[in-house]
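Undergrad: Presented below are the structures under discussion, each in the form of structure tokens.
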Structure P
Amino acid sequence: MSAAGEVRVRAATPDDVPQIHAFIVELAVYEREPDGVTGTPEMLRDALFGAHRSAGCLIAEVGDEAVGFAVWHYTFSTWECQPGIWLEDLFVPERHRRHGAGYALLSHLSAMALERDCPRVEWHALDWNELALGFYERLGAERLPEWDLHRLEGTALERVASGEARARQ
């Protein structure tokens, strides 16, 4: 780390958008999807700070340097009839790892969940990301292998939205 000191976590501000977007691009490279980021800083600003916010963001800092981020949004459990928090991204660039930033972000988000009466924080991790999987296991996070992620996007999303997919059943 270029700055010595303790990791602190704070809510992101609109001024952080360029750094958050840069972290997102760096995360995409790390996750082997270097061309995967199609969102712009303007879109991110609107999602985090616009009139119809859809997500929140935390920034980990050491001194004046941003060393990681976490983007989150609410979920809802019908079984518990309560909201939860979905951790969309937690990322600390390699050059800043092993100094507690990832733990500080997850700890802050967990405290936030409890303050907001959210009984859970959930997320996905790539099955090949042993570093992250080991970190989550050491924290006591439960891995739910019986749950598979599903996604509708692109033409499949359009087919279902239009009713066309029903004809293929």
Structure Q
Amino acid sequence: MAHDTAPEPDADLSGSDVARGRRFGLVAARFNESYVRRLVDGALDALRRRGVAEPDLEVTWVPGSFELPLAARWAAASGRFDAVLAFGVVIRGETEHFRLVADAASQGLMRVMLDTGVPVLNGVLAAENADQVAARTGGALGHRGVDVALAAVRMAALRRERPVA
């Protein structure tokens, strides 16, 4: 019987070369671009600090969060990336449209990951207001872009350790 061990903290992801030689595709929504750019910039910084070279980073911008799954599929299916990171920000308006878009993006990204076997990390924020977004893009509640980048590094490493036939 296999025994699971307690997860180790991500301290091993702090090294300056833990992601060297790995390639990451980032797809980002232009809608709410000023907020999305904060997520992308945080992710890129985290990846560079872990040894990812500039030629191994590719950012593709799409119109909105609804289009992220298709762009993620193109990136994943290309075979060029160890992981794909998707970023968008959907803020509640006067209707429930924001929830529909966020749910569709989330479900689509999951489907791409399961269909391709390539890690696809969901960095789409669905928020009630701009203050919530600010708190999660380098504010009081951390930086979701950095969190997604660290998860991508971890998943890329797991994928290489445990390739599926």
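Quick note: the coordinates plus some simple rules give every number you see, no bench work behind them. Fair warning: this is a prediction, and the values are worked out from it, not measured in the lab. Cβ atoms are built from the backbone, for glycine too; each structure is taken alone.
Undergrad: Among P, Q, considering only mean count of other Cβ atoms within 10 Å over residues 72-79, which has the greatest calculated value?
TA: Numbers: P: 12.2; Q: 18.9.
Once mean count of other Cβ atoms within 10 Å over residues 72-79 is worked out for each structure, Q has the highest.
Undergrad: Tell me which structure, out of P, Q, gives 12.3 once mean projected area of the Cα convex hull in nm² is calculated. Walk me through the numbers before you get to the answer.
TA: On the way: P: 12.3; Q: 10.7.
Going through each structure in turn, the value belongs to P.
Undergrad: Something else about it: If helix-only ellipticity at 222 nm (-39500 (n - 2.57) for each DSSP H run of 4 or more, over all residues; to 500) comes out at -10500 when worked out from the coordinates, which of P, Q was used?
TA: Value -10500 for helix-only ellipticity at 222 nm (-39500 (n - 2.57) for each DSSP H run of 4 or more, over all residues; to 500) corresponds to P out of P, Q.
Undergrad: Compare relative contact order in percent (Cα under 8 Å, 6 or more apart) across structures P, Q and report the one with the greatest value.
TA: Q
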